[in-house]
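Student: Take a look at the structures below.
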Structure P
């Protein structure tokens, strides 16, 4: 009888119709990587003249001469500007974003938290060009007068803190920090709220202060999620174009100071693509777009591995 019952159950499972919803969802999900691969292939085909002409030297060269169709063209200054502005913006926004997230996740003071939370979320709805105008006419002059000049006067002997300028890499990083703050704060807030309440109560019951509970219990428990929020914010910063273009100064050099003008991959494409003529010049700009995708993909893969290792450490500690 037992064997017969197992046989009947196996037949029932075999006769069960396939889960169409799961199949449909899986099919739709494959569209995302397929589109990414298609974009990369399209860019590679369009940039092929530049790839074959310059080779890997395109990534290490600092020259950019659009006056001649033969170049030379190199992406290193733009790569440096993209990575430098993004990571500097992240360094500026991360402490503020996590601090605001912890505040918004705390119970009590509903009115204050509601006002702050609404204001942070509204920052995400402001168009990039509006951020650029605000940074160009308000943020950059204020930063030059109250931050760059005093820092340069007192720490100018450090090479990368000298030579202040109204338009430069630092001001681009400042506006980027404001732009990525909503993403960083909103996700970090939800992660902090997801920390089990029992952990907080146990820490308080053992005599820990609010600061000790936050620093030693809440933030370590939410570390993996905060890393994830950080990577999403970094991805936004790497691809930003208009606001950065308006305040970074657009100088195709590797600056010796964080206050000096620079360039980013997205800014070069936005500024020069409409004027590109010939064969190599447009191909070089398209290759910059391909490099931007590869840089973003590399950063995201590295961050994904970091998030997974951090999550594993948190589970082992628990």
Structure Q
């Protein structure tokens, strides 16, 4: 009897594995992905060049444009950057624990009939325009939080954050931070929820089989696997908080280039974005260049923060591996 054998199909001819031959769909998808990445890079480069060209005159502008808040551009931009970072830090301190907690509740604790509508409601917050958040924060939330701010001033006034004369309107940098926290909550929660759900099921079951509680399973199986995704969600939320314009502008009763740690007084430090929105004047070319220069400072600062965060996560993943 003669035995016959059939040759297995070549991996390269099928378009799978490490072969170099791909189908039409693979080539189209690869080209579209490459094109999308290049478009993003070109857009970022175009924004950077525009800010550099249009804002470079602001670095040497007449000091009268800064008076009396500052004597030079460095001082002016530094004070605005301080307000930007302060508002963003307040928002992150409030939003990140809530975002991680809500994401864990949806992915690992809540039954499906409850997790699905809660996830939809959180995602719907991202569809609310920033102007609506600003109106609500300035007209409603500030008034409702004014008694709380007065309580903080009376009982925790020995801390520099809650010292000083409490604002009678309640429209303070603390309220602006709360509004920003609500605004960045959906995107941070959504990303954390997705990465939590991507944890290998076998890892979770192995931890539970070894006697771990649900929290221990999350701590030792879910969090290590999701570290990079959590950082990505936090960084996207931070970028939203750093660049938010209208909500902060509409909440703060009066904002300008100012360095102060008082969170509940009427002396509110302005952010770079809110200062651009409130001070931009189409007829004053000098102030335009100054504001565009501060926009360049914000662009570079945000890029540096994201670059450092990515480097830290990459280093931590290598150590974990």
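Student: Could you figure out which one of P, Q the value 53, 37, 28 for Cα extents along the principal axes in Å, for residues 90-249 alone was computed from? Before the final figure, lay out the partial values.
Tutor: Details: P: 53, 37, 28; Q: 57, 36, 28.
The value was obtained from structure P.
Student: Name the one structure among P, Q that FRET efficiency 1/(1 + (r/R0)^6) of positions 122 and 266 (r between Cβ atoms, R0 = 25 Å, to 0.05) of 0.55 was derived from.
Tutor: Numbers: P: 0.55; Q: 0.15.
This figure was derived from P.
Student: Thinking of P, Q, which structure, once distance in nm of label points 7 Å out along Cα→Cβ at positions 146 and 298 is computed, gives back 2.9? Mind showing how you got there, number by number?
Tutor: Values: P: 3.8; Q: 2.9.
That value comes from structure Q.
Read-outs: derived from the displayed coordinates by stated rules, not from any lab. It should be emphasised that the depicted structure is a prediction, and the values quoted were computed from it without experimental measurement. Cβ atoms are built from the backbone, for glycine too; each structure is taken alone.
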